[in-house]
1. I have 50 for percent of Cα pairs over 25 Å apart, calculated from one of the structures P, Q. Which structure is it?
2. Where is distance in nm of label points 7 Å out along Cα→Cβ at positions 115 and 251 largest, in which of P, Q?
3. So if we calculate relative contact order in percent (Cα under 8 Å, 6 or more apart) for every structure here (P, Q), which label has the highest result?
4. Taking 11.1 as the value of mean projected area of the Cα convex hull in nm², for residues 99-290 alone derived from one of the structures shown (P, Q), identify that structure.
5. Out of P, Q, which one gives 0.75 for FRET efficiency 1/(1 + (r/R0)^6) of positions 51 and 107 (r between Cβ atoms, R0 = 25 Å, to 0.05) as computed from the coordinates?
Structure P
Amino acid sequence: MASPAAERGSGSDRSHSGRLRVGIDSYGLLPLGLEPLELLAWARENGAGGVQFSGLSEAGNARVDRGYLDAMRQYCTEADLYLEWGGAQHIPRDMQSWQARDILAVNRRAAEQATILGTRIVRSCSGGLMRWDEANPDTDTLLAETARTLRDQRSMLRDHNVILSLELHFEFTTFELLRLFETCGAQPGDWLGICLDTMNVLTMLEEPVAATRRVLPWVTSTHIKDGGIVVDGEGMVTFPAAVGGGIVDLPAICRLLAGAHERMNLSIEDHGGSFFLPISDPAFLARFPDLSDDEYADLRTLAARTAERIAAGSCSITGREAWPALCERRLQQDLGALNAIVAALGDGE
């Protein structure tokens, strides 16, 4: 069966090589305050092959009606841009109070919008960093609740012909998502998939290439993001970096994606900020039961490599407060760097 990405059409020659198309995720340009059509225009003007949208705010959903969605679809067709949607959730809880929450209406609206837009991909992201606080519900509980909720939504998602693409955010590891999909009785290319975030996996104590290999058949969308990991006092710190400036092996990851999928959209997500991992706390590490000694050693190696790059001045942490002033320039640079990586692969083979 063809990869779900194969059903989304082809991108322009300036923004892809063979199987891989290079575009952006909307989150990186959030400080610019662009409307969806303006963001699509930015992508076209800056040589991006398309846009993955993080979803709309409540105010945005009120403004963006059927006519606006039709206009977005027409623009993408005429400009030869890919479009992937967002705004879905998979953990049936309020992520602040942890009270139970019915997310069916949220996901149905996202699926309906995606159908109008002509895309199968609906990215889902519920929150993150849950296991950083022992007062939060444990991961097994959240996995069980998520599985029940998603099974109940299977028919709705299939009826809309969409794939709920669960982001590798700070919720579940690749190991846990694979168990979740097994519990749901899902198969690759049907109604559940993964949005592969190549840097977020570092924060979840996973080596990026190994994590990609584990979930490769399930990858339906991407957040291509470089980054670093450093030892800092009582723990580790992870952070995003400009494409090519970090220690994530993006050429290897792109090669894996090209080899496993007939077509895959590489949506760059870049932003400021950093994340602290209290790895000196045995209770924290115990919340990652799938972490092997070998993969932990790989993370240590990546940390040493990051430290070398920081010392050489080629890699640094960008504060969130600094991101608005440089987001546009950085995304432009990221597009050039990732297109060069893809071109060097030899047409994705």
Structure Q
Amino acid sequence: MRIAVIGIRGLPANYGGFETCAEHTTKYWAEDGHDILVYCRKSHYKIHLDQVGGVKLKYINSINIKGVDTLSHTLFSILNLIFFESNYKYIHLYNSGNGIFIPLIKLFNIKVITSVDGIEWKREKWGFIAKIFHKIGAYLAVKYSDKIIADNQEVYRFYKEKFGVESEIIEYGAKVIYKNEFSEEFLKKYNLKHKQYYIFIGRLVPEKGVHHLIDAYLKLKTNKPLVIIGDDTTETVYRNDLFKRGEEHDNIIMTGFLYNDEYEELLSNAYLYISASELEGTSPSLLAAMGAKVCVLVNGIDENLQTIKSFGVAFDKFNFQDLLIKWQKCEDNPAFVEEMAIKGFNHVKENYQWEGIAKKYVHLFQRV
């Protein structure tokens, strides 16, 4: 099969969940002999590669303005596909907002499956006009896609109730990165010790609730530092405020974006992964933490509960006083934390392996 991937920033993945999903699924598709083309945002990459892991890459310009960047890149990528790469007859389109272009795609007899994330127009980063576009995009994605993909039961339920559509549930995967031994090179870099710090991973935008984490942490009775891995280039006021708070407290370590070995070593050695995120689909960083055999403590929104089942800890939904209570319990009960880490790790190994998830996508393409 010839499959094009459109709607992400590109590969190698160095931004968010959609990119991570595309990186892993396309790798397995290419290994199985499929011809895969991923459209990348030219401005997002300093080095332009011809391919990665057998996956062809094509760099396309965009209009680099907030609210226009993603949509313009998607449109230019679709036009490039139609006029210059017409042998690709299947598209994996990411992001419901990009659904506004699906009627154009369908004029050229191309099959489209669309992966939707959480309810995009509820995200605080979008202004009024952008939220309208996302709603329209979701409607058109439902109407014209050959199939809608939800990453968990809660997103499936929303699209069923809102639009009356039966989407396909294909979960995100998790790379199992647990190791028995580590070089400790990066632990030393940040003056950290094995299982003696907390960790959060994600973009520094308001919906991720990092300010709530810091508020709770400063009330926690602990000597363990809090490590925050992430950054953002859009919500600069919020992001700068978080970095300023980190500078004011020696035990809060702001690393910025990290990838590959440095990211994996810091995650795998953490005592507890903690997140107060208020809006998610299936969180890739949450799955990654469980795949690293790290106990997780997350906001009790339905999407998180669907992901962790009974193999992680959740505080009462949006109750940040309960966050502090549950966090303190984890601090005071290392045996419980270790037990939950093992359970979460086994849960991910059994249910969230990327190879099996990649095959689900191929089977879906074959059906449509």
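Only the coordinates and a few stated rules stand behind these numbers; no lab work does. None of these values were measured; they are calculated from a predicted model. Cβ atoms are built from the backbone, for glycine too; each structure is taken alone.
1. Derived from P, not from the others.
2. Structure P gives the largest value of distance in nm of label points 7 Å out along Cα→Cβ at positions 115 and 251 among P, Q.
3. Top value of relative contact order in percent (Cα under 8 Å, 6 or more apart), among P, Q, belongs to structure P.
4. The read-out was computed on structure P.
5. Among P, Q, the structure yielding 0.75 for FRET efficiency 1/(1 + (r/R0)^6) of positions 51 and 107 (r between Cβ atoms, R0 = 25 Å, to 0.05) is P.
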